[in-house]
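So, here come the structures, one by one.
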Structure I
Amino acid sequence: MKVLIITYYWPPAGGSGVQRWLKFVKYLQEFGIEPVVYTVDDVNYPKEDLSLINEVPKNIEVLKQPIWEPTDLLFWKKKKPKKSGISNVSNSGILSFIRGNFFIPDPKVFWVKASVKYLQKYLDSHKIDTIISTGPPHSMHLIAQKLHRKNNIKWLADFRDPWSDLYYNKDFKQLSFAKNRNRKLEETVLKNADCVLTVSNSLKIEFAKKASRVEVVSNGFDDEVLTKSAINLDAKFSISYIGLLPKQSNPKVFFKVLSQLTLKNKDFKNDLKLNFIGDISDEVKEVISKNNLLDNSDFKGYVSHETAIEYQKKAQVLLLLIPNVEKSKGILTGKLFEYLTAKRPILAIGPEDGDLSEILKETNAGVVIDFENEEKITLEIERLYHQFKLGTLEVKSKGIERYHRKELTKELALIIKSLHS
C-alpha cells in the first residue's frame, strides 16, 4: 500500500511542526505502508534543524516543488531569515491584519494550484492508495481535496491544530468575511475527507460535529529521548521550559508567584533558575523583567532537537504551558510526550479538566493548575522546592510506552488500511 503525504514542514525544518509526520514516515514501512512525501523546496523556514535530515529513511521518495510566499517580499524576512522566529508571529500590527484577511487560510495558499498540477502528473503515472494532508498550514488540505476529487483516491486529513479556532487567529483581526471564508473552507475539508485525524479527544469532539469519521492518534516520543547514559541534574532549582512560547501562553500568575517567593525566601531566590530553551515571545520576556526575575532567567534560544532533550533530562522541574484561549482543553503540545520520558516532575499551567490533565494523571507524571489559581501554583512550587532541598525531587511515571512513535504509527497504519476495507 502506498500513501502520498502532503506536508509543508519537513527536514531541514526545525520546531514541533515537523516531528509528527517525520516520525510516522520513519516507521510506516514496518507496517506495510510505503510513504511518498510531497513538500516544499528551498524554503526559508523560521527555524532549521539539520540533524533531522538523518531521520528521513533513505529509501523513500521525497517530491519537492518551490513555493512563493508573500512574506518573501518583506525586508525583515530577507535580511534576518533566522531572527524573527514565530513566537511573535501575530505581533506585527498591519502585517498581521493583512495576513489574516487577504491570505486565507494562510500565505501558503499560493502553493495550492501549482502543487495540484504537479501532483496530478505524478498520480497519472504512479499508483497511490491514500492521500494524506497535514496542517497547519491548512492550505495543505486544499491541495489534497482537489486531488481527492479529481482522482477518487481515499483522503485522510490530519489536523495537528484547529483551523478556524487556532489560538492565534484572534490576533489577525479577521473581518467577518475572512472568518466566514475560513470556516467554510474548514467545513468543506471536514465533510469531504474520508477520515479526519487529530491529536486529542477534545479536538475529536469538535471535528466530529462536521466530519463523518474522526480518529485520534496523539503525538509522542521516539528513541532519541530514551538515552540510558547517566544524567546529572541541575545543581540549581531549575524550572525549564523547552519549545515555542507565544504570548498566548504567557504565564503571568506563575511569574508573579515566583517573584513573591524570591522576596519572601532568600534561599529560594538564590536557588531558582528559569531556563527557556526555544523561541520566546517578547511579551513573555517583558513580564519576566517586570517581576524582577531576569537575574534568575537564562534564555538559550533555539537549539537542536538533540540539545533540547539534554535540557529536558537535567531539569529539576519541567514547565508546560497551554495557551490561555477558548477551547484550550484539547491542546496537547507535542513536547508533553518527550517531557514524560525525562521522568522529571511536570508543572503544567492550563485547563484542569482538559486532555493534558487526563494524561498527566494517567501517567502520574505531574499536575495541571489553572491559569489564574495563584494559591495552588504557590503551594505546588513550594512543595517541589521543599523536595529539592531534601534531595527527594523525583517522579514515578508509568504507562508512557504507549506514546512511543512506533506504537502510534501502528495505530495510524490500521486507520489507513481500514479506509480500504
Structure II
Amino acid sequence: MNAYVTGEFDASLPSSDLPMAAVFGFENREVDFERTADTIYQEGALAGQGGPTNSLAGGYNVKELFGELSIPIAEGRDGIDSMTVDLGVRFSDYSTSGNETTYKAALDYNVTADWKIRASYNRAVRAPNVGELFAATSIGLWGGTDPCAGDTPEFTAAQCANTGVSSSQYGNIDANPASQYNGLFGGNTELQPEVADTYTFGVVANPMDNFNFTADYWIIEIEEVIGTLGASNTLRLCGLTGDAVYCNNVNRAPSGSLWRGNDGFVRATNINVGSEEYSGVDINANYTLEDVLGGTITARMNGSYYLEKYADSVGEDCAGLINSNCFPQPDWRHSLTMTYTPDDIWTAQVKWRYFGGVDYNETTDQLLLGKGIGSQSYLDVVGTFEVNENTSVLVGINNILDKEPPLVGGSISTNANTVAGFYDTLGRYVHASVTFRF
C-alpha cells in the first residue's frame, strides 16, 4: 500500500528560475513466503542433494515514511548549463529488526549540453529476507578441503587438535574425493539489517554526434553483512588460531571425519559477519557509423575495473584472485557488442565477452597451483529477422568457438571442477525464439 503527494513549490533559489519540487509519501509492505518440501526432499534422498531440504515459511512487515526534494541551483550561466541537487530520506520500521533510516544526496551538473558531472552519496539498508531469517537448520554440503585429512595433512598435529583431531586420528582421516564436506546451515531470527554507505563520482560526455561515454568511480562500504563465515574458512581459522569462536562450530564424528555420515559437520548458519568494501570504475561507451555498406554499425562497450573487494570474513582483498575464500573476480571484465543494421528487415550482432585473468595464492589445488586462471574470451552472434509487422525471429549462438571452461579442481569449484554460472560451462550454445505481436 503506497500513498504520496508530489508537485512543485512556488519558490526557487535566487540563482535559478526553476522551482523546487518534492514528493512525500507513506508505504506499507508485507512479505510472506512459504515453500513446502515433499518427502523426498525432506529425507535428502536425491543423489547429490547432500542433506535434507526442509520446508520454509515466514514473513515480515515494514512501514515507511519517505520524502525527496529536487533543488535547481542554476542554469543558463557561463560554465553552468544546469545544476541540480537531489535530497532524499526514508524512515523504515521492520517488524523483525526495528527502525532504520536511509538518505541520499546527489549532484547533477551539466557543464555544457554535451558534458555532465555527477556525484552522489547514499546510505542504504538491506533487511534480512525470509530465507535468511527463518530457514530451518539442516545438514548440507560445502565444497573445499579438510586440512587435517589425508596421509600427510596440510595442518600440523597441534593445529588439527584445535579442530578436534586426536593424535591417533592424525594422518588417518580419509579425504573426500569429491571435495565435499558436511555443513550445518540455517537461518537466524536475530539478524540485523546490512547498512551501506555508497559513493559515486562520474562523467557523462557526448564529445561527438556519433560518440558518447560515461565513466564512474564508485565505493561501497557495508557493515553488518549478512552471511556466514563459511564452513571452509571457519575450519581453517579454528586450526590456525584455536579460538573458540571458530572451534565451537567444528564438530567431528568419532572417526574424525567431516563427511562420512552426518555426525561430523561444520556449523555455518547465518550471522552478521562484519564489514565489506568494494571499489572500482565502470565505463560505458557508444559509437555509431552510418551509411556503411548500406546500413548502420553501432558499437557498445560496457566494462568494469575492480580496485578492491575486501571482506572481514575472508581477511584479504579478492580483486583479481581466486581461492577457497575468493570467488573469481577479474580486475577487468567487459562486453563489446557490434550491431549491423542494413534495413528494417534484419540485423546482425556480434558480442565479445572478456574476463581478465585471476591469480591463485593457495597450495591445495594442483590444477591452479602457481598459475591461477588466464583471461577468458567468448564470442556470441545473434541475427534477428522481421518476418512481417507482427512476427520476428531471433537465432543466436553463444560461445561460437566452443571454448571450454577453465578447470579449477574440486576444492574451489562450484560444480564439475569449474566455476559454473560464471564461465561458460556448456560450450557452444544455440538458441532461437519467435515473437508474435498482437
Structure III
Amino acid sequence: MPTPRMHTPFPFYPAYCRRHRLRCLLLFAATLYLALVALDACVYGVLPRLALFSEKHRELLYSYGVYDPATNPRYRPWLRGYVNAPGLPPHRGTADDAYRAYGMYLPDAPTVDVSGTDALGWWNDRMPRDAQTLFIGDSFCYGAGSGTAQSIPALYEKHTGQPVYAACKNGYGLPQYRDILRRLTADAPAGSPEHFAGGTVIVLIYVGNDMAADLFVYRGRVAEERLGIVRHFRLTSLRRLCHYLRDALRGEGAALAAAPTPAVDTHGYYPVPLTTPTARGLPFAFHPFYRTFLDTAWFGPSEERDVYAALADLRQLAEKAKLRLFVVVLPTALQVLYPRIDWNAVPRRSEFAGKAADAVRNLNALTATLLGQLKETGIETLDMEPLFMSSPDAGRFYWPTDTHLTPRGNAAVAQAVEATLSGGHAVFSPPSPPAP
C-alpha cells in the first residue's frame, strides 16, 4: 500500500495561520518589508528614468532626495551637484522670490537676461583656458537678480578688461567651490579647454546659505554615497516621497495664487518699508528663509570644521596652481537693511518684529565665524557688509521682492573687488548704474 504524500501547508493558508499566528505575522511583516525595500529601490533608480512627471515635478523630486541624482544628466558626481545642460540658448527670466514665497504678484517683475551655457554647463561665452580671472559662486555670482551681462563677474571684466570665466550656479556651497577649483586646475589636463591657468580666483561666499542649507545638502549627498544599498533598507526614498507629497498637499514652497496681496501668511516679513529709498519704491518682502536663522543650534563644531576644511583646501589648491585666491563675503539683505527698517510701519506683534533682531544677530555671528576662519587660513578677504551699510544707496542694492542683488548692488561689489585687488581702498562711492 503506497504511503500517502505529506503536503506542507503554505505558510499563509488560513488553517496554518490559525495554528501559528505569530509565525505568520512575522513572515507577513518580513515579506511586506522586503517588498517595500524593492519598491524603494525602484523609486530611487528606475522611476526617474521614466517620463512620468513634468520637468518641474522631476526637479522637485530630485531636490527632495527621492530620486537618484546620478540619473539626472546634469548631475556631476565630482561636484556632488548639478550643472546646467550644456549648449542652452539665452533666455529671459524674472527676479521675484516673493511670488514663489508668498504668492505676491508683481505686474512688472524685474526681468533678467541670462546668456547661453558653455560645454561645461555654466553661463559663459569662453572656456576656462581663455580666461585670466576665475569667479566661483552661486546665484549671486551668475547674476540671478540682474542677468548675466550685469552680474558681478561681467561687470568686473568690463571694468578691468580682464577676460573672466564664471563657474557659478544656484545651490552651490563652500565644498562645491573647492571641488570646482580642483576640477578646473589640478584635475584638468594642462592646455585643455577646461584648464584654468590664469592669475586670480575670486570666490563669492553668500552668508545666507553657503554656511547653511547648501552645506547640509552637500554633506547629505556624501553620506548617502557611503550608505549605498543600505538607504533602501531604511526606505529613504519612500519616506522622502511622503514628505514631498505632504508638502505638496499643504502648498508649501509654492505660490497658491497670483494676487496683489500675499496668498499666504507672511508673519510680518512682508511688507517691510524702509527709511531709505528702495528699487522701484517697493517695501521689502524678506524671504521666509531668514526664519532658519532664528535659532542656529544646527551650526556647531562639526559644521565649523567642514567650513574650515573647505577654506583650507581652497587655499592649498590655489597655491599649488600658483593662483591668487581672493574671497568676497556677501551679506544678506536683512543684515544690511535692518538699521534702515521703518519699524513704525511694521506690525508690532508680528513674528518679524519680535524675532528679526535674533536672525540678524545669528547671521552676524556666522559671518564673524567665517571671517575668523578666513583670517586663520590666510586667505585674502573682502567683507562687503561694512561697505554696503555705509552707503546711502544700500536700499537699492537688493531687490525688495527678491533675495538677490540689483545691478546697482553688483556694480558696488565689482567696484570694491577691483579697488582691493589693485591695491586701492575698497570704499564704495556713488554714483552707480541705475537699476532698470
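Bear in mind that the values in this text are calculations on the coordinates, not laboratory data. Everything quoted here is computed from the prediction, not taken from an experiment. Cβ atoms are built from the backbone, for glycine too; each structure is taken alone.
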Here Rg and Dmax of the Cα atoms in Å, for residues 62-125 alone was calculated and came to 14.8, 46; which of the structures I, II, III was it taken from? I
Using the calculated result 4.8 for distance in nm of label points 7 Å out along Cα→Cβ at positions 326 and 342, pick out the matching structure from I, II, III. II
For FRET efficiency 1/(1 + (r/R0)^6) of positions 38 and 246 (r between Cβ atoms, R0 = 25 Å, to 0.05), find whichever of I, II, III sits highest and give me its label. III
